[in-house]
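Just below sit the structures, each encoded as structure tokens.
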Structure P
Amino acid sequence: MKRFLNSRETLVTEALDGLLRSPAGAGLCRLDGYPDIRVILRKDWDKNCGKVAVLSGGGSGHEPAHAGFAGQGMLTGAVCGSLFASPGVDAILAGILAVTGEAGCLLVVKNYTGDRLNFGLAAEQARDLGLKVDMVIVGDDISLPGHRHSRGVAGTVLAHKIAGHLAESGASLEKVTAFTRDAISKIRSIGLSLSDCYTYDEEYETRLSENEAELGLGIHGEPGARRIDMADADTLMSLAADALLAVLPDDSTKDSKHALMLNNLGTTSVLEMSLLLEAFSKTELSSRISLIAGPSHFLTALDMNGFSLSLIELDKDIEQALLSPVGPTAWTGMAPWRDPSVVPLPPMPEVFSAPPSASPILRGVVQRGAAVLLENEDALNALDAKIGDGDAGSTFAETARVIQDSLDRLPLNDPKALMQTLGRLLARHAGGSSAALLSIMFSTAGHSTQSRWQAALTEGLTAMQTYGGAREGDRTMLDALIPAVAALDAEKDWNTVVAAARKGADATAKMQKAAAGRASYVPSAHLDNIPDPGAEAIARLFEAMKPGS
């Protein structure tokens with residue numbers, strides 16, 4: 001698998017220095033001591049300020065955790081281990097010594113053996129040196145009920161926020177520790193992923209098929225607690241949310257309120273993460289939520305394609321801690337859980353201003369044309385994937401569905417009114433550049449003063465070229481559309497019209513350069529013998545609409 005990498009050995013140190021060069025790292029620095037000592041600190045921290053220091057850390061590969069949360073109001077520093085490996089005792093001790101003054105230091109540690117041991121040993125050594133050091137363990141994973149050591153996963157970031165808030169307020173080490181420990185007992189997390197993660201091993205083979213996902217997974221690429229069938233987003237989100245709901249304490253009532261953190265485990269797209277939040281709104285658990293953080297990257301597992309939900313029961317003090325402002329930009333803040341805000345739609349032009357009228361022949365033509373675009377959706381997408389973004393078939397199919405669904409409302413027996421209606425219909429309901437261009441063509445033709453609909457369509461085609469910027473020979477759908485419309489305008493028979501469209505589409509396969517559209521950015525070597533998907537769609541459309549076909 002391809003990765004941006006110099007070497008596995010230098011991966012973490014180079015990434016940390018990259019963070020320090022970035023705007024997010026402007027207020028941070030690091031201790032000298034690479035490669036063994038990888039400690040990120042607040043530049044503005046004065047250990048004699050009388051405030052408790054909050055230190056966390058663990059293996060790298062979970063970015064922005066942990067270094068991304070160093071800053072005012074959250075972590076004083078972060079100790080970064082190698083990839084998915086706990087930092088060494090000396091590195092942790094160096095971090096403690098760098099930040100701890102008379103007020104003391106709290107260590108926030110995820111519940112993994114290496115982290116518990118190394119942070120614990122470092123804490124003991126620091127105490128031997130006369131420093132006040134306490135430690136809390138985060139074990140928020142609910143996926144393995146009955147396990148004596150629940151794993152620390154993304155809910156650890158909520159512990160960072162809560163401990164950091166109380167420390168910033170000037171509370172004593174005893175109070176910061178007790179408050180954070182109590183808050184941790186109220187945090188519960190569950191993860192769901194469609195993939196495992198690539199840990200820079202030369203021998204890599206994914207364990208999940210295209211039809212599988214995992215529920216209840218850790219953050220180091222280990223198998224999830226359950227392998228589940230792939231399903232739609234609502235179903236997958238419901239599985240995760242219901243798992244959280246099932247472990248709420250018996251004394252938790254439907255009136256109890258919680259905060260939710262929706263975490264991106266690595267490479268789930270921003271679009272899909274927003275969709276997942278909407279999917280969560282449909283679950284029973286959503287009625288318990290009053291605050292939301294995310295969706296965002298909080299604690300990841302390299303490139304895992306998944307999400308996790310972290311839930312914390314709220315009281316007044318925890319809510320105040322979660323809402324307080326902080327310096328680190330990786331913490332995106334919390335906001336009230338709410339329904340989408342909707343304002344009234346302004347008055348829009350009426351799409352169906354002309355009364356519907358019947359034309360059995362034209363109705364059949366439209367139905368055949370729509371059917372062929374729907375039937376060829378996958379084939380045209382596959383063709384487009386070779387030279388574009390792979391959605392040409394879906395775009396034409398969407399246009400076909402819009403027209404097909406509106407067939408009974410179309411003025412089929414009035415060519416000018418029909419073209420006006422099609423123009424408005426595609427402008428409002430269909431997407432993609434092809435639908436917009438066809439909307440321009442039909443709208444212009446519908447308002448043309450030409451007496452013949454064929455001549456009006458030619459006028460519309462001219463407007464399409466003006467707005468779209470393409471011409472015949474540019475390797476677009478115009479290479480099939482222009483000769484076909486020209487044959488119509490010349491009142492040629494349908495065989496001639498269809499032949500003109502097919503000849504134009506086939507010609508695009510021999511064009512070495514596209515002058516418009518997404519294919520214009522593709523090297524000519526990739527275009528050879530591949531027809532333009534838009535031109536091919538137009539040719540197949542005319543072939544289907546041919547009377548008697």
Structure Q
Amino acid sequence: MDRTRYDAFVRTFFDCDPREITQIFEELLAAMQAEESLPPGHYLSQNYETAQANPEIHVLPGNLKDARDAVFPYFWGTDGWSSPLHLENVRGPANYASLIGAIACLLKNPNLCTDSYSQRSNELEVKAITALANLVFYHTDDPWGVFTIGGTISNMYAAKIGVEKVLPGAMRKGLRGETVAGIVSGAAHYCGATIAGWLGLGTENLHEIPVDRSLSMRLDLLAAKLDELYQKGVKVAFVIGTFGTTDAFGVDDLVGIHAIIHEKAAKYGVTVPQLHADAAVGWGICFLNEYDREKNVLKLTPEMTPIVAKVQEMCKGLRVADSVTIDFHKTGRGHYPSSAFIVNRRADLRFLARSKDDTPYFPEADSRRDPALFTLETSRPGLGPYTVMASLDGIGLLGWQMLMARSLELADILKHKLEKLDYCKVLNPDTCGASVVWWVLPKGRDARAIFEKFEAGALSPEESQRYLGEVRRLFTKRERTLDPARDARLSFTTAIGYRPHGVDVPAWKAVFFNPKTDEAIIDRLIESIEEVA
């Protein structure tokens with residue numbers, strides 16, 4: 001081999017050249033900064049066939065600018081959600097403290113499976129997990145957990161612990177012909193079905209409990225379902241309560257669920273199911289746990305005081321959960337992936353444990369710490385703990401309280417403005433999150449009266465479909481006529497989770513995750529509704 005040519009190649013791609021790397025990074029930041037001044041753009045054309053038909057790799061070694069050029073068109077064609085007009089879903093722009101953490105992580109590129117591959121980055125994961133655990137479980141004694149690739153995987157960890165609890169040895173022997181079930185709310189994320197399928201329970205053994213008008217699991221129906229399953233000899237592995245549904249921010253009564261599953265398990269002499277809280281969306285309101293409403297250092301409005309009080313009461317429910325899922329890339333405005341699975345008691349991880357003989361690739365693994373002995377993944381990036389701790393400490397508790405309170409405040413303002421319009425009906429008036437879901441009907445309709453009849457089953461199927469069709473038609477009309485420079489981008493959900501008489505409830509949706517969104521955008525949103533109704 002030509003060593004001169006080889007050494008030059010190595011210097012280009014494996015020696016750190018701060019000047020060149022910084023220059024390219026500044027160019028990317030300049031593009032990002034330019035994008036921040038623009039309204040949300042329409043999706044650029046995507047040609048998957050061309051992408052698949054042109055997979056050629058350059059023959060000759062290039063340089064770092066070639067690397068930049070290879071990805072820049074796609075970088076520019078991807079929305080960073082930096083515009084304050086983005087209200088579509090539970091996503092906002094990533095904060096720049098998180099970016100600092102991500103850069104630090106990527107420079108070292110640790111694998112969090114063992115200390116030998118990550119060294120002090122594993123220590124950082126313990127710190128980040130404990131900080132989040134203390135926030136949601138409220139200063140728990142012995143929490144533990146790991147960062148995962150997403151909320152679905154985090155929920156799957158909880159479900160797997162539940163399977164091992166009710167069917168010991170399932171990791172090696174499988175379900176052995178036993179019927180094993182899981183329970184979720186009717187407004188829960190659809191990942192529950194994914195988990196039941198992938199774990200081998202079967203989607204038909206995932207039971208959805210209908211929710212009430214506040215989007216909370218009905219405890220009477222949960223108790224009845226447990227009676228039904230236990231009388232049939234079914235093993236109930238897990239009950240997943242939702243702490244902040246994706247559409248309407250419904251919160252399940254975790255304390256009530258905890259009491260029921262323990263009562264029924266004692267009655268039938270069976271193992272208590274794993275009680276997991278899917279707080280992927282809702283965990284962030286826990287920053288308000290210790291907000292002193294009397295001192296009110298943030299000078300929150302009188303309208304916000306009862307909302308904060310309700311939030312603080314709801315957060316107490318998390319303390320009884322066995323485990324929790326947190327998506328920092330949602331409420332935490334962090335970088336993907338920064339999901340975490342956390343157990344309230346470290347000992348519960350024994351249900352996922354493997355021996356060193358099962359992981360010969362990591363003979364140095366230490367069972368007291370190394371996640372390789374119980375994680376689903378063999379390669380785990382360090383982005384989660386780096387972005388989380390940089391964000392938590394960079395922004396600080398008071399900063400997080402400002403972000404959370406502002407989201408709740410804007411959602412409350414929109415709810416009150418919508419309720420003043422006779423032809424609009426807010427569908428989640430009592431939830432305490434950043435999401436608002438509502439109906440818009442043509443002017444002249446009494447939306448509240450129509451919804452009450454719909455809810456009571458007093459409308460014929462034809463009438464129901466006509467009104468639901470009008471809700472969708474007016475949303476589409478606004479989408480076609482909106483001014484992208486000043487009109488907020490909303491989303492439409494076909495089912496908020498509440499199903500009166502088995503009928504899905506569609507809705508317009510706005511989510512206040514962008515910290516730059518203000519009252520003027522809400523005022524313009526109301527104007528745009530008046531223009532299309």
Structure R
Amino acid sequence: MTNILLNIDAATVDWSRAQFALTAIYHWLFVPLTLGLALIMGIMETCYYRTRKPFWRDTAKFWQKLFGINFAMGVATGIILEFEFGTNWSNYSWFVGDIFGAPLAIEGIVAFFMESTFVAVMFFGWKKVSAGFHLAATWLTGLGATISAWWILVANAWMQYPVGCTFNPDTMRNEMTSFMEVALSPFAVDKFCHTVTSAWIIGALFVVAVSCYYLLKGREKQLAVASIRIGAAVGLVASLLAVHTGDGSAYNVAQVQPMKLAAMEALYDGGHDQGLTAIALVNPFRQPDYKTGGEPPLRIAIPYGLSFLATRDINGYVPGINDIMRGGYMLENNTREISMDEKIRRGQRAILALKEYRELGAKARTGELSKQETARREILRNGLQQNMPYFGYGYIKDKAQLVPYIPLCFYAFRVMVGLGTLFIVFFAVVLFVVFRKDITRYRLLHRTAIVLLPLGYIASESGWLVAEFGRQPWAIQDMMPTWVAVSNVGSGSIMLTFFIFLALFTTLLAVEISILLKQIKKGPEKELQEISDNK
């Protein structure tokens with residue numbers, strides 16, 4: 001790791017990143033609808049269990065069919081995503097596999113099998129099990145999907161904030177020291193809560209949009225109105241929760257990933273009493289040079305907003321990119337942050353110490369190690385542990401590599417927040433209309449609901465872009481840059497599979513959309529239509 005990985009072809013790194021990003025983006029098109037529909041269809045079947053009205057049974061069946069179509073596609077892309085850690089990121093998998101593999105293994109063994117088991121009961125058990133058992137199976141299917149998301153997000157959060165581990169120089173691996181610290185880190189909890197609530201928003205938008213389509217066509221009015229009531233209520237609650245969980249996530253980012261926060265704000269020179277940027281003229285096509293400042297020419301900010309978001313104090317200090325590069329500012333533990341130059345030097349010392357430690361270890365295994373060399377090896381081990389927090393910085397050649405791509409982080413964050421605010425207003429309006437007015441008459445509102453559905457996915461994907469691009473250049477924050485994490489394979493093979501996956505995933509997406517549209521046009525089962533017509 002200390003030598004060969006520095007010589008990996010840059011094209012291999014770029015294509016590996018591109019392939020993983022492609023798979024993750026497509027996978028995340030399916031996951032949020034699965035989590036969102038799971039909650040809504042569980043509520044609908046609960047209404048059937050409480051009332052025993054056939055209408056609610058058939059309504060739940062209709063949304064469960066759409067859930068099933070999406071669920072199958074999400075599983076296909078998710079399996080490929082996990083395999084890529086072994087094929088394209090084998091050095092990463094070796095270096096932290098003892099930690100990163102644990103939550104993924106639990107996800108596969110417990111959560112995936114749980115949802116796979118109960119989804120069969122949910123679809124095929126309507127006339128084979130009791131109503132109570134079937135209701136439990138429906139909720140457990142959704143719970144299994146949510147638990148699955150929990151363990152995957154724990155793994156991702158650990159990459160952003162590596163805790164509960166220690167590096168063993170003899171095995172060249174990071175080893176877990178506290179499973180609970182990994183599983184319940186504040187970063188993981190906030191990431192899970194924010195991600196799941198955003199998925200509920202997608203599910204709510206989908207249900208409201210499909211229902212409004214029926215109202216535009218003059219069909220299934222009873223199903224549409226009932227579904228809009230539940231969907232809009234879930235959407236409004238989820239949108240408000242997303243604001244709260246997003247605030248917690250931003251605070252955690254400020255504590256452990258200050259460079260990501262600075263990139264999100266295009267903040268070069270920080271300070272006290274910092275405002276939260278609402279609008280700024282950031283060039284979307286060029287990365288500013290941090291050495292020359294780069295502050296946007298126009299900035300409209302909410303006074304004190306960023307200081308409060310990052311420190312919970314309106315007068316709190318928020319470092320900008322230049323401040324982080326220079327270091328010297330006070331941290332919450334009353335110590336001063338060291339400069340990036342010093343982190344790079346410590347990282348280089350850690351790499352050199354590891355190399356010498358391994359060389360002496362080879363002699364120790366053959367019994368050729370002298371007393372002086374044994375003492376030297378112990379000194380190297382202690383020094384390595386002291387500098388290990390900066391290990392990844394030893395591979396940095398240019399400090400500019402430590403600055404994420406600012407235009408993407410800046411605009412993606414504002415797209416996410418802006419659309420999230422729009423959804424709150426939309427769901428509030430829909431709830432008012434559906435409970436106080438005749439919603440079947442508001443055709444503009446119906447069309448708006450359909451238009452907002454793809455915007456929900458854009459907002460969700462934007463959040464992931466901020467999370468992942470904002471931590472660049474790190475595969476693991478401060479521990480391993482992306483170009484150290486990749487497999488030493490030819491870029492040609494990765495490029496080939498990239499285009500294969502692009503064709504495959506695009507086909508899967510087209511197939512899913514086609515099947516969903518056919519099922520929506522077909523509508524609910526005939527017995528539900530007869531009930532609706534009679535009423």
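Coordinate-derived values only; no laboratory data. If you're wondering where the values come from, they're calculated on a predicted model, not measured in any experiment. Cβ atoms are built from the backbone, for glycine too; each structure is taken alone.
Observations, loosely collected:
- Top of P, Q, R by distance in nm of label points 7 Å out along Cα→Cβ at positions 132 and 156, largest first: R
- Mean projected area of the Cα convex hull in nm², for residues 52-371 alone - highest-scoring structure of P, Q, R: R
- Once mean count of other Cβ atoms within 10 Å over residues 196-203 is evaluated on every structure in P, Q, R, the highest one turns out to be R.
- Highest-scoring label, criterion being distance in nm of label points 7 Å out along Cα→Cβ at positions 284 and 324, among P, Q, R: P
- A value of 2.6 for distance in nm of label points 7 Å out along Cα→Cβ at positions 452 and 476, calculated from one of P, Q, R, originates in structure P.
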